[in-house]
Each structure stands twice: as structure tokens, then as C-alpha cells.
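*Asks:* In C-alpha cells below, several structures.
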Structure 1
Amino acid sequence: MSERTTPPGGPTGPTSPVADFVAGLPKAELHVHHVGSASMRIVGELAERHPGTVPSEPEALRAFYEFRDFAHFIEVYLAVVGLIRTPEDVRLLTYEVARDLAAQNVRYAELTCTPFTSTQQGIAIEGYTEAIEDARVAAERDLGVVLRWIYDIPGESGVPAADATLRYALDHGPEALVGFGLGGPEQGVPREWFVPHFEQARAAGLHSVPHAGETTGPDTVWDALRLLGAERIGHGTSSVHDPALLAHLAERAIPLEVCPTSNIATRAVASLEEHPLPRFVEAGVVITINSDDPPMFDTSLNREYEVAAELLDLDELGLAHLAQAAVASSFAPDDVKRRLHDEITAYAAG
């Protein structure tokens with residue numbers, strides 16, 4: 001991209017009633033990446049600790065985040081991953097991500113973690129696990145945000161990464177691990193490769209939450225459902241091109257984790273006006289609104305709710321229903337779900 005591709009301002013700008021309502025709305029986020037949530041401040045600090053391919057100066061870092069396409073996004077993402085080299089880096093990142101979530105009134109989040117890439121940097125899985133868990137406990141105590149983990153296979157690294165991720169989940173899984181996912185590029189990475197890994201993860205009680213249909217067609221979504229037993233679909237953008245798939249998702253109440261700004265920034269969708277979110281709703285598909293890799297896409301979960309309000313012409317009650325859908329679609333403990341449901345209801349009524 002020659003310049004950052006973010007949705008325009010307008011009636012949902014920073015001082016609008018919609019923005020004000022969203023800012024105070026208690027929320028859950030289900031599709032947000034651990035490293036991809038590192039703010040520019042934290043990335044700059046890590047880049048100073050570990051000089052190399054990622055700039056530390058704010059202006060240079062903003063230019064670094066101008067993605068040409070999805071492949072370039074993966075390249076930049078992995079460069080930032082390369083800054084996470086010690087358990088202390090992991091702990092710092094995790095707690096600061098929680099701080100940013102709490103500042104948006106996010107009460108619960110399922111962070112997608114990719115421990116394989118950290119162990120490739122030389123961090124022992126035991127140190128990684130201890131770091132994220134220590135930060136999680138501190139974040140709930142200090143900030144009031146409840147975190148759970150999804151361990152994600154980086155698809156570009158193939159079956160060896162899947163083997164390792166499964167081992168980390170089954171043999172070293174943290175207390176708060178709830179899901180097993182698959183991310184990275186979809187093209188040239190058949191879902192068939194990962195069938196045994198998802199079978200074992202599901203047998204161990206983990207939920208199946210792969211990415212699918214972000215940069216490939218509806219067939220990848222079907223594969224995620226039929227081969228990997230997906231309970232939610234990360235993105236699922238191309239599902240809109242298959243009426244039978246939309247009907248299946250609606251009938252089975254399988255949620256899509258929709259990330260509008262991300263889809264535009266990576267060129268998965270050409271423009272905000274063409275985003276399929278309204279057609280998903282029209283088809284009766286359960287949708288949740290998420291931010292994916294927010295600092296990298298110059299967005300936030302609050303901003304994504306504003307975008308959804310614009311696309312779907314939502315009032316305050318509609319926004320509250322969106323927040324409730326995320327809670328209902330989450331793998332949060334029942335008491336957390338009840339508490340957050342009540343908070344959203346009370347806020348909307350007030």
C-alpha cells in the first residue's frame with residue numbers, strides 16, 4: 001500500500017455519540033493476536049532492546065506498518081515476533097496488551113498466542129508459559145480484565161510447527177488455555193495437514209478456532225468445519241460467496257470472528273463499502289467484532305465497533321447486542337459470562 005488503508009471518519013468520529021457509547025460499553029474480544037497487539041510504544045521499546053530489522057523511531061515504525069498485501073503483512077508480523085526474545089519480553093508484552101484492552105473497557109479477551117515462534121527465538125516453552133500466566137494473573141488483579149489463551153499453529157511453518165504447538169498445548173498448556181487455532185497464510189497450506197493435531201487437541205478439551213476464508217475461497221472454510229471441527233471461524237470473509245455455506249453457518253450458529261479494518265488493510269476486502277459484514281447479518285450468521293492486530297492496522301476494538309455501527313446502521317441497543325454476541329460466543333467461564341452479560345445489559349439500560 002502506498003498509504004495506510006483505514007476506514008474513513010465521519011459520523012462515528014472520536015467525539016460522536018456512537019464513539020462515546022462504544023468507549024463505555026463492556027466488551028469481549030475473541031480474535032486478537034498476542035504479538036500483533038503490541039502497541040508502537042512497546043514495539044519501539046523492544047526494538048531498542050534488540051536493534052535490527054524493526055525501527056524504533058515512531059515515524060519510521062508507522063512507515064514500517066504500511067502493508068502492501070497479506071504476504072507483506074506476514075513478513076512485518078514475523079519481524080515484530082523476532083523482537084520477543086526473552087521471557088521478560090513476553091511478560092512485558094502480555095501485561096501491556098492487557099492494559100490496552102482494559103483501557104477500552106474490554107472485560108474478557110481470548111488472546112491468540114503462537115508459542116512456536118517464540119521457542120524458535122530461543123525461549124523455553126516453560127519460560128514462555130510462566131511469563132504469559134504471570135502477566136494474566138497480574139492483569140486480572142490490577143486491571144480487571146480476564147484473559148484466556150488460544151494456541152495457534154503458524155501455517156507457514158507447516159507440520160513441524162503443528163507438532164510442536166500440539167506438544168506445547170498438551171504437555172505444557174497453561175491453566176487458562178481454552179482453544180487451538182491455525183493462522184498465517186492459507187494459500188499453499190492445506191487444512192488436511194493439521195487434521196490429527198486438531199483431533200488430539202479437541203480430545204483434550206480444547207476448542208477448535210482456525211482462521212479460514214480470509215485470503216482464500218469458501219472451500220477453506222468448509223475444510224475448517226469438516227476436517228478441523230471448527231467451532232468458530234477466524235475471519236471467514238469469503239463465506240459470503242457461497243450461499244450454502246452461509247446457510248450452514250447460520251443453521252449451526254457457528255460464529256464468524258469478523259475484523260473489518262484488518263480485512264481492508266491486508267487486501268482481503270477491497271474497501272469498507274464492499275465488506276461482507278451486512279450480508280452475513282442478513283443471512284442470519286452469528287458475527288462477533290474483533291480487532292485482529294490492532295496497532296498494526298491503526299485500529300482498536302472500539303474503532304471496530306464504530307465501523308460495525310456504520311456498516312450495519314446500528315443504534316446503541318444494536319451495539320449492545322453485538323457485545324452480547326461476543327460474550328455468548330466466547331469460551332469464558334460461566335460466571336464470567338453471566339457477569340459480563342449483566343454489565344452490558346445494565347450499561348445499555350442506563
Structure 2
Amino acid sequence: METSFKRAYNFNAGPAALPLTVLQKAQAELLDFSDTGMSIMEHSHRGKDYEAVHNQAIELLKELLAMPSGYDVLFLQGGASLQFAMLPMNFLPAGKKAGYVMTGVWSEKAYKEAERLGQVFVAASAQEGNYRRIPAAQELQYDASTAYLHITSNNTIYGTEWQEFPDTGAVPLVADMSSDILSRPFDVSKFALIYAGAQKNLGPSGVTVVIIRRDFLEQADKNLPTMLKYGTFAKDNSMYNTPPTFSIYMVKLMLEWVKDQGGLTALYRRNQDKAALLYDAIDASHGFYTGHAQPEARSLMNVTFRLPSPELEKKFLDQAKKEGFVGLSGHRSVGGCRASTYNAVPIESCQALQAMMLAFQQANA
């Protein structure tokens with residue numbers, strides 16, 4: 001299918017860019033899915049046509065992540081924000097404490113929500129200096145009795161990312177991977193639970209993916225409301241109630257696209273190349289552009305930077321908007337600019353942004 005319109009250079013932090021081919025596939029099937037005479041949105045979640053989509057999405061995710069046996073994939077609603085509460089409700093019993101590594105706003109939110117529900121402590125923090133780094137493994141402070149250790153793998157606002165995940169031994173490791181899941185290979189077996197809102201690398205907003213180890217699931221509090229128990233979704237294949245069927249269908253299309261691109265190893269190389277275009281422009285600018293994140297903690301998904309003055313930043317963002325760039329304003333807690341280079345952002349968009357950065361510097365330095 002040919003496109004006769006110009007696509008924006010979409011650097012939104014989320015909901016984020018989707019591949020054109022995925023959107024075209026959804027468009028082609030929107031009115032008539034698989035010769036059924038109905039849209040996938042009209043199918044019963046109990047019917048075989050939707051159930052096949054649902055299960056294909058689960059199997060594709062397991063395949064792409066090389067997920068070991070003993071894990072369940074769940075489709076939930078409520079975003080990562082619901083997970084901030086659902087996690088401690090299920091896995092923070094009285095008499096135990098959960099550790100949180102503070103690397104930005106989202107880990108702060110997760111901590112504060114858990115604090116309402118049980119005993120928590122800060123296992124390490126990068127707050128000093130406004131979250132420019134990721135704590136080193138030797139900074140993590142917790143003991144064997146810790147209920148779980150929670151990390152945020154990528155920090156969209158600050159542009160930092162864990163380069164290596166800690167080995168926590170018998171202490172369950174939990175991660176919010178909303179903004180970098182599927183961007184690179186990693187060892188799922190290190191984690192007891194992973195959660196990720198879909199709207200950055202997995203698909204559109206409306207569904208949250210949870211990957212949970214079954215032996216960890218067995219430890220969950222059974223005396224909770226039905227819809228707040230992970231076990232409810234594991235037992236009924238995430239179809240205890242009506243799941244967000246269209247969002248899950250889109251996740252399935254996204255996972256097929258990831259596989260067609262060569263999987264996580266191929267996407268990781270591409271993501272490195274995309275981010276390097278922007279970091280190279282920052283590093284070669286002699287201070288005209290200043291990155292927020294320390295180089296050793298830089299994210300491949302969110303490139304954050306400042307210009308010499310608020311006036312120049314406004315001028316830069318105004319010019320970028322005129323040239324078709326979308327979503328480059330930094331978060332209010334950091335300011336400046338942010339380019340989110342998720343999987344579906346094509347390298348051509350990053351090349352165009354690099355060219356604009358270089359030209360703007362030349363004209364305004």
C-alpha cells in the first residue's frame with residue numbers, strides 16, 4: 001500500500017511511533033478481519049478468531065524474549081500506574097520490606113504507591129544531581145529478607161537506562177520496563193516479574209504486559225479483590241473479563257514486525273545507531289548541546305539535552321515543529337529537549353534530526 005502523505009518525524013515519548021506497515025496492516029483488516037465479515041474489535045473475546053490472536057501475541061513475546069519455561073504472560077489494563085499498587089498488594093506481606101531503586105519520577109511514583117500498602121525502603125538513589133546516572137551494583141543496599149527489589153529499567157524523563165541488570169540472587173527482582181522492553185536482548189530469568197505499558201515499544205495504549213514467574217506468583221496474597229490478583233489473569237489466560245482486544249491485536253502485529261526486523265539483536269543494533277546519531281551531535285557541539293544523562297548511563301530510547309538558554313530552546317523547538325518534528329519538548333522536571341527513539345522510529349527520522357541540530361547550531365552558536 002503506497003502512502004501519498006508525509007509522515008511526521010515522531011519523537012513522542014508515549015503514546016509513541018508505530019511502524020507504518022503495522023498501521024497499514026491494521027487499516028487493511030479493520031473492516032474485515034480474516035474474512036470473518038467483522039472487525040477484530042467486534043469479535044467476542046471468547047471466540048476462536050480473537051483467541052488465536054491473543055495466544056499468538058503471547059507466544060511471539062515468549063519467542064522474541066527467549067523466555068524460559070515457568071513464566072506466564074498476562075494482558076492487564078490500568079497502565080504501569082496500576083502496577084505500582086498491584087505489585088505490593090500481591091507481594092508485600094506484613095513483616096517484610098520491599099526495596100526500590102530511585103532513578104526518576106516513575107520509580108518515585110512506584111515507591112510512594114507501595115508506601116501506602118506496606119513497608120518499603122530506598123535500596124539506592126540517583127536523585128542527587130537530578131537523576132543523571134544509574135546507581136552502581138555495589139550501591140544497592142538490601143538483604144535476603146527483602147520481599148522484592150524494584151527497578152525502572154529506562155527513565156524516559158531523564159534519559160537514563162540500566163546498562164546491566166543486577167543479580168539479586170534469592171531476592172525477587174521486579175522491573176518496570178515500559179519504555180525499553182523489546183529494544184535489546186536481556187535475560188528474563190533474572191526477573192520474578194516484569195511489567196510494561198504497551199504504548200512505547202509494544203503497541204498502542206490500552207494494555208499492559210506482565211511477565212511473571214510462576215513460583216513467584218504462588219507467593220501472592222490470595223485475599224485480594226479478584227481483579228487485583230495476578231492469579232486471576234494467569235488462571236484464565238487474561239480473559240477473566242473482557243480484555244482490551246484491539247490493543248492486544250495491535251501488540252500482536254507489533255511483535256510480528258519485530259520478528260520481521262530480525263528480532264531483538266537486530267533492533268538493538270539499529271537502536272544503537274539511531275541514538276548515536278543524536279549523541280554524536282551533542283558531543284561534537286562543544287557545549288552548544290548539553291546532555292542530561294551521564295554518558296555511561298545514556299538511554300537508547302530517550303535522548304535528553306539542553307541548549308545554552310531557554311530562548312534558544314524555544315527557538316529550536318519552534319523551528320523543529322515547522323520542519324515536521326513532533327514531541328521534542330523535554331519534560332517539565334528537566335526542561336530542554338527530548339527525542340524518544342523507540343523501536344518504530346525509523347533511522348531516517350534520527351538522521352533528519354541530527355541534520356537539523358547541526359544546522360541550528362551553525363546558525364545560532
Structure 3
Amino acid sequence: MSGDILQRLSTLTLHMKNPKNLPRLSDFIPSTLPSPSPTVTVSQVPSLFREPYILSGYRPIQQDWRCYLLSLFQRHNESLNVWTHLLAGPVLLLRWWANVGSLGYTLDASSLPLSLFLVSSFTYLFLSVTAHLLQSHSEHAHYFFFFMDYVGVAVYQYGCSLGHYFYASEPEWRESSIGLVFLPGAAFFGWLSCAGCCFAKSRYRRPYPLQRKICQLIPTTLAYLLDISPIVHRLFTTSWTQEPSLPFHALQIASFLLSALFFSFPIPERFFPGHCDFMGHGHQIFHLFLSLCTVFQLEALFQDYARRRDTVVAVFGETQLLWACVSFPALFAFCTLTALVTMRHVNKILQGKQGRDK
């Protein structure tokens with residue numbers, strides 16, 4: 001027994017001394033599964049898949065679907081886009097259970113908005129991971145998965161608005177003109193941001209004109225300005241020393257603004273073309289700050305929920321709570337329908353393109 005152990009340790013030591021002998025990913029993939037092809041340069045993929053100033057690290061199109069699933073463990077220019085949101089999920093779960101243990105939580109009408117915020121967070125994270133992992137398969141897959149990614153963003157926006165309205169808003173703000181139309185407005189702008197992004201994605205081709213960014217950013221910006229309005233009001237009207245959630249709310253706003261900056265502009269890769277292909281380009285940084293924003297939101301909303309859970313039903317009424325939460329799956333359905341209708345239009349374009357190529 002001891003001889004076998006010593007022999008294995010000796011073999012491992014030899015492998016560590018010679019890195020070429022270390023096991024590779026392909027060594028762990030069963031021979032029956034396809035192995036992802038090596039990455040290629042920007043000139044070797046269709047224009048739809050090319051990102052500005054990203055010159056390499058692209059996965060070839062038309063591989064077996066399993067190759068893209070296995071590319072989760074491959075080094076390519078989407079790797080960190082996938083992992084930043086994939087790892088955010090366990091972090092949210094750990095913080096959820098930690099807060100449940102320390103602050104208490106019961107599943108009832110008063111906790112429904114908080115539960116839906118968590119559901120919305122996992123929805124956008126899952127759809128984002130799926131889009132960045134599988135979109136390289138084909139033009140059809142690229143459009144479909146990113147349309148569904150936009151659905152996740154819209155659902156997350158509305159999940160945030162539910163938490164902000166029921167746990168973080170002040171009476172003066174709720175009685176204002178913005179507060180009176182907040183929930184239906186948040187649902188409408190959530191759908192509008194999904195529709196605007198789907199339209200921009202289907203309408204414009206690379207190199208993308210400024211109009212595409214406008215179609216994406218204006219609805220999303222309007223949705224965010226409305227969703228964050230109760231938080232901004234509270235930050236300026238309430239003492240931070242008496243509200244432990246306010247520093248977390250401030251951090252979630254700062255994180256979101258930084259994520260919006262890196263989403264809107266191709267930095268730093270614009271200044272270092274080809275040097276940020278695998279690590280450090282703007283979309284990866286956008287993902288990182290958006291994940292931090294979600295974690296800070298969860299911390300803040302749990303603090304607010306712990307302080308106000310006993311009065312939520314009395315202040316808002318159980319009927320309003322239930323109607324607001326029923327609108328959550330309704331919004332998801334409308335956004336999904338919008339994405340599918342847009343995808344049907346894109347399919348006709350792609351079929352026409354294939355016919356011309358023949």
C-alpha cells in the first residue's frame with residue numbers, strides 16, 4: 001500500500017516538474033464526446049460574430065452543440081463573460097442563506113417581492129450564461145439566445161422594481177406622481193427595453209451605426225431611472241446612520257453606473273486592440289460590475305425586508321402585493337413572445353440569405 005502511494009506521489013512530482021505532462025481538458029473528456037475546436041481569428045468567423053477590437057479567441061461556427069457546452073472549460077474570448085455570471089449564482093445563493101439565517105425569512109405575501117427579485121436575478125444570469133456559451137453555433141443561435149438574454153434583462157429590471165417599491169420606498173415618494181405610476185411604468189419600460197434591444201439586434205448589421213446603441217440604451221436608461229427613483233429619493237431624504245441598507249444601495253448604484261459605462265463604450269480594448277481578447281475587455285468588466293450590483297441589491301433588500309416585513313401587508317395591502325407579483329410572470333410571457341416574434345422575422349431574413357447564397 002505505502003509503495004503504491006509513494007509511486008503515485010513520484011509520478012505527480014514528475015508531472016509538476018514538466019508542465020507538458022500535466023493533464024489537459026481533452027484527457028478528461030470521454031472519447032465519445034466531441035472536443036471543441038481551437039479558437040480562430042476574427043477573419044475566420046462571419047461578421048455577425050465579430051466584436052470591435054477583439055482580434056482572436058473566436059470559436060468556429062457550426063460545431064456540435066456539445067462542443068459549445070464543453071467550451072465552458074476552454075479558453076476563448078467569451079470565457080469570462082460566461083464565468084462572471086456563472087459564479088455570481090452561487091454567491092447569491094450563499095448570501096441568501098446567510099441572510100435567511102441571520103435576519104429570518106418566511107414565505108408569505110410580505111416576502112414575495114424579495115423572492116421574485118432572487119428569481120429575476122437567476123433568470124438574467126442563466127439566460128446570459130446560455131447566450132454567451134451557445135451563441136457561436138450559428139447565426140440563428142446567435143440571434144435566438146441574445147433575444148432571450150434581453151428577456152432576462154427585462155425580467156431582472158422588474159424584479160428590482162418590486163423590491164425597491166415594497167421595501168425601500170418612502171411614503172412621500174409613493175404619493176408623488178412617479179410613485180403612483182411606478183409599478184405599471186416599470187413593467188412597461190421593462191418590456192420596452194426588451195423590445196428595443198430585440199429590434200436593434202434584428203434591424204442593424206455590422207459595423208453597427210449609432211442608431212443601434214440608441215435603440216438599446218434609451219429604453220434601458222428610462223427603465224433604470226424609474227426603477228432606481230425610490231432608492232435615490234431615500235438616499236437623499238433619510239439618515240444613513242439609521243438605515244443600514246443605504247450604503248449597500250449606494251454601492252449598487254455605483255456598480256450599475258460603472259457597468260453601464262463599460263457596456264456603452266468598448267474600453268479598454270479600443271486602446272489596446274488584440275491585447276484584451278481573452279481577458280479584460282469591456283463586456284467582461286460590464287458583467288463583473290453588474291454581478292456586484294446584484295449582490296449589493298440583495299444585501300440592501302434583505303436589510304430593508306428585515307426592518308419592514310411586519311408592516312408591508314398593512315401598508316400596501318395583500319391584494320396589491322399579489323397583483324404586483326402576478327404581473328411578474330405576465331411580463332416574462334410578453335417579453336418572451338416579443339423575442340419569438342422578432343426571431344420569426346429574423347428567420348425569414350436568414351432563410352432569404354441562404355437562398356441567395358445557393
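*Asks:* With helix-only ellipticity at 222 nm (-39500 (n - 2.57) for each DSSP H run of 4 or more, over all residues; to 500) coming out at -11000, pick the structure among 1, 2, 3 it was computed from.
*Replies:* 2
*Asks:* Right, next: So if we calculate Kirkwood radius over Cα pairs in Å for every structure here (1, 2, 3), which label has the highest result?
*Replies:* 3
All of the numbers you see were taken from the coordinates with simple rules; none came from a lab. Only a predicted model underlies this, so the values are computations on that prediction, with no experimental measurement involved.
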